[in-house]
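Below are structures written as structure tokens.
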Structure P
Amino acid sequence: MTTDEFAYLDATSQAELVKRREVKPIELVEAAIERVERLNGELNAVITPMFELAREAVSDRDNDGPFNGVPFLLKDLIVEYAGVGFSEGSAYLADFTSEQDSELVIRLKKSGLVIIGKTNTCEFGLLPATEPSFFGPTKNPWNVKLTTGGSSGGSAAAVAAGLVPMAHGNDGGGSIRIPASCCGVFGLKPTRGRNPLGPLFGDILSGLAAEHALTRSVRDSAALLDATCGPDLGDPYWTPSPSRPFLQEVSTAPESLLIAYSAKAPGGVKVAPECIKAVTDAAELCEQLGHTIEIADAALNPDVPDEALDILWCGAAAWVAEHWNRRTGRPPTSENVEPLTWTLIQRGRQYSAGHYLLAVEDLQRFAREVAQRFEPYDMVLRPTLAEPPIPLGSFDCTPDEPLRGWVRAGDFAPFSSIENITGQPAMSVPLYWSDEGLPIGSQFSAKYGDEATLFRLAGQLEEARPWKHRRPPVSA
């Protein structure tokens, strides 16, 4: 097979080729490296090549993991790989090198994945875009003038363009689901505590952040979660183990589900007609598959405690500054971080510990209210985004307008933060393409700890409305 014939096989299919000895792991890795070298100049998705490390890792391996030899990309945020540069999208950390593997990286390696590089992200993951000043913007393979979304946009673009079959992402306010929608791939945010954040962190943003991946197929997402999920020693909390492997759920048809549906956005944010069409189409497809759709505009549009969320995010920026000052021995300044980051750091430093804990209290109360509203339903369906992919530069923040992109983010992505507050699992499914040929995802969320139902429905949707045949203009 040629390198481009490998490109649109999912990770499971690539691993099966290795298992049957039809392909050697090094062949998969070299093919992926060739695709990155050929296409990354157009996309700017991979910002740290790790090609020699990947070749060394695969040359003498004896791995019986589910993804033996499959190439993979690691997002350059939160999760670290020993001996490799780690910048979190910031010039401030341009010279930093990680000293240890994160627990998630250890598990990824044990699964057989071969990490060939790191993907682009916005500075410290603060925006739903992937346009850091330090590395420059990642371009959407469906239209290189448009955003990939973020902050896992480098990973989403790489998967959509066929560089790798799946890539790591993390999600503190939609950062897996948003780029999944913009780039036309599958993106699942697991339940809070499903994947580990150690050894450095017990939780991040008081539980808002979750780790997983962007994938071409639903079964890859499920099998990867099987390989990485479970508590690490010393974790402050964790999610109960699934009753059986998530991969088994993908091929299990769900029972008839009661799905709450709304195309309206919290806070009255305007939703673009194409995004309404996309989610309406998803609702109609669910009905055709035997599920019951119930319009629940009031229940699905709670008053999000924006002030508390703002305090948490500003506090997080201040924490980032202190965290890295402690690790590097030098604080960030207005000269080496972007205007938005510096402004949020300053705002975060103005809040007291009491303000922060009060904000956590308000968000936890909100999570209980949402859980009560959702209790009658098996699933919730909403748009992933309020707009199709928008032009690059839309989230730019300047010294004169340091919060410009922050404000714009609220209109672009008003839906996704709810599940980060509540800890519920949620997924963006690529079921719809606009008349302009742009992907628009639909977001489904389930009850706390119930990824199983999400995977059952996702598998059914993928079979009914396949997307794996779709190729963006920039692709292998």
Structure Q
Amino acid sequence: MIDLKSLEVWFVTGSQELYGPEVLAQVSEDSRRIAEGLGRSSLIPLRVVFKPVLTTPEAILSLCEGANAAPSCVGIISWMHTFSPAKMWIAGLQALRKPMLHLHTQYNRDIPWSTIDMDFMNLNQSAHGCREFGFMVSRLRIARTVVVGHWQERGVQERMAVWMRSAAAWHDSRRLKVARFGDNMRDVAVTEGDKVEAQIRFGYSVNGYAVGDLAERVKSVSDAEVEALLKEYESSYVLADSLKKGGRQRDSLRSAARIECGMRGFLAEGGFGAFTTSFQDLYGFDQLPGIAVQRLMAEGYGFGAEGDWKTAALVRAVKVMGAGLPGGASFMEDYTYHLDPAATKVLGAHMLEICPSIGSGKATAAIHELSIGGKAAPVRLTFTVPAGSALNATVVDLGNRFRMIVNEVDVVPPDAPMPRLPVAQVLWVPRPSLQISAAAWILAGGAHHAAFSSAVTATHLEDFAEMAGIELILIGAGTEVREIKKELRWNEAYWHMAGAV
């Protein structure tokens, strides 16, 4: 469902006519080699497209307008091989609506000590050419990411790859459609928000669809489709005995498969990339969508429970960012705490909807009683989540702006088995500690729902927030509550003034 190689970034080089055709030919050749070298790197997730060297305001404007219109272009990488007078860039930069990475590099890595002359110096002027360009981008108040170092360095390419993944997620967000089956959970505050402002800011559209319409789509699923999916369940998961052929709950598994087929059909036919459900709105269903939601998330769909469309869109964005990376992403909720002072931990889970992409090994499919929802006990997948670094992120609507809050965590094994807990779960230690992270999260107004990822880093989300023009609060190893309080106060003033400009 997520194909990053179908997307591209444009490699754009600035120079000027002053240097003459011979130098410009060399500039073009060097630029082409950099673009092709990046494109061949196993670290780079998108296609890198070389563009002709820009030396006039007209060419720059045309390039930027072309990037805006190109459906596969998610952003541009800008580099000044020589000096490129920055007034030439004003119209183009003002027109550009795609994200930009400024690569501050040079073609050669080393100074050729014994042969360096003024010809070499005139050709290789990135050191100050990029500063001229950087001034104009700052003067125009344009957000961008700056990466410094030789283009062949692993660290440089890794940082560029992070930005590309964030740009791909931003590109996806601008086109994303979120289907809300039913409404928000009643009387809940944080899952509400301004859907119009969200579409203006993030690009994605959120619209409601009757659960009865979805139920009709589920009823239209053929028996052949159901049987084909049951075979897939049998080959992909460890089925509880009661769900196997001839088992007493086989019909419940058949019903779950029918729900999955219907939901997938509805989403595919409508071109949706994310969706929400609510256990308070299940007209026409005999059980909550459990395994269906889990498997759709594993395919790349974003999801939010209880009508939480902001988290559904964020889960989708995180899945796009992490496509092809080790680990996965899931809808998540801080459910309960282990408050042993010597080792405080958070148990993350939800009633049903944890994505198996974050797990390891073969998941188990079973039916367990669920004391909420008022329907038959649903089929769900349970699995083990491996230890390692991860994060939780949420987006909240503060009325005058959106705020993203990110908490870096370390997933750890449970202290003991939990044989009576019938849902997939993750145990983590928040950075820098539960006491500090929870206080900071609450002070920032963080939601109880989050997008959990063991694939992406806080830098991916920082780049995404920059592209979206939203506030970011990062809770990590060095976080202190008093500093978070200061940051929140400063941000309040900044965003108030920024909104008035």
Structure R
Amino acid sequence: MTTERLPLKPIVTNYKVQFLSDEKLDQLQEATLHVLENTGVRFPSEKALAIFEVHGANINRDTSIVKIPRDLVLKAMSSVPRYFYLGARNPSASFSLQEGHTYITVDGCGVETIDLVTGLPRPSNKADVGRMAKIVDYLSSTAFCWPMVGSQDYGNMSSLHDLDAIWNNTVKHVKTETLIGETATRYAIEMATVIAGGKEKLKENPVLSVLICTIAPLLQDKDGIEGAMLLAEQGIPVSFMAMPSMGTTAPATQAGAFVVADAEIISATVLMQLINPGTPVSHSLLQAWVDPRTGNYLPYPVDARNRYASIDIAHHWGMPAYGGAFGTESAEPGTWQSAADVALDPLLIGLAGCEWATGIGLNRTFTLLHPEGIILDDELYHKARYALAEEEVTSETIALDVIDKVGPGGHYLSQKHTRKYLRSTVELGLCHALDQTGKYRNPVEVAREKFDWILKNHEPTPLEDDKQAELKKILATAAKEIE
């Protein structure tokens, strides 16, 4: 007997925090418009340059730098949807971005995993991608799925095998961050069309979305942007993620880093709207810091106050924010650092109104997969979800009749009201599992057991045989062209 996946539980809250004032957001937006019009962004793609040129942008083909007039930026940005719909293989797993709701998934692009048998690190493979998709399918914290690690056993075909492994192991929406280039994107769209049941159905039920990273400072990746252009033609949702490092690939000041990264995202978004007005695009700005002693990448310094301000920037443009959370620098789960790095993340992205976000479950700065890590982060997520949920205050929950009945010095355990609510009031976590002697167990061990239990007991709704066969045909054809 197999278990059903848990119902999706996004962070839902009426609380809101704005980290940047409207005045500061106006200043930052004006600075971005200045950079786009006067400094420019490099687009090393003749296709992109041609589109910008037709629409009146200033093109330098010797440098591939595009300078976009302010009016053109604002006109293009006016067609970006504030919210949009994300389809899924099973429609019951679909969701719509909306105010007051934050949907989250696992982290992605990990390169190593701790082997389930040996306990030692090794390069990730397609089986790992499918295994983690199965866990994502089950958990209520994860609203959609993307490759948590990569199918490194398939070389240049890894991004397409990632999709194959995921669609065979989850009914949820699929987002990928490993898809690069026109060729791979074309085959991914073909795979998504099979999953959706046809081109028109894919438009109605977009089962796929893609994240494309920009290059700091002020560059677009040729393969990434040309793949994104194909997605825009089909109206498939795209997220552009800028990851500036303050002091190296961006100014050492937070405001300056915001402007450089924002210009990268907005320039790519404008291109999508020029190709197909109304293309769903998300704004994703995940800045980092640099250790001035070593040059090391630091996502979690002590002063990381602006990790969440980028969400305000997205909303100021009228775009949904694709945020970042979790992804500890700790090499192992269950340490003080592994919780301290990330504990505030789900709470603050929820308060900031982030529509969707990555990334539960990876260690060693987004590179190493410990299987139990996803279970530990899942609990941190739910702690934040409960903290931001609306409290139910009714005559039933106030329970004046029970209070009057028990009176001073009495005891509530014997009351029917207590028996009705106590189990739902107290939700025990990983730290509360008991051993045979009644002592609390190591939560990391409990998390690992829960991970193993899900793998053993949860079987996602299988992909139809004909669709499995079609995906295999597409992979075989793609291999001849890509490899």
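Any read-out appearing in this document is the output of simple, stated calculations on the displayed coordinates, not a laboratory observation. Since the model is a prediction, treat every value here as computed from it, not as a measurement. Cβ atoms are built from the backbone, for glycine too; each structure is taken alone.
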Item to check | Identity of the structure behind 29, 28, 22 (criterion: semi-axes √(5λ) of the Cα gyration tensor in Å, calculated), options P, Q, R | outcome: P
Next on the checklist: So if we calculate FRET efficiency 1/(1 + (r/R0)^6) of positions 361 and 449 (r between Cβ atoms, R0 = 25 Å, to 0.05) for every structure here (P, Q, R), which label has the highest result?
Outcome noted: R
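Comparing P, Q, R, where is distance in nm of label points 7 Å out along Cα→Cβ at positions 217 and 345 highest?
The maximum falls on structure P.
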Checklist outcome for this item: Value 33, 21, 18 of semi-axes √(5λ) of the Cα gyration tensor in Å, for residues 25-264 alone was derived from the coordinates of, among P, Q, R, structure R
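When you work out distance in nm of label points 7 Å out along Cα→Cβ at positions 41 and 305 for each of the structures P, Q, R, which one comes out largest?
P
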Checklist entry - Rg and Dmax of the Cα atoms in Å, for residues 329-432 alone was computed and gave 17.6, 52; which structure, P, Q, R, did it come from? => result P
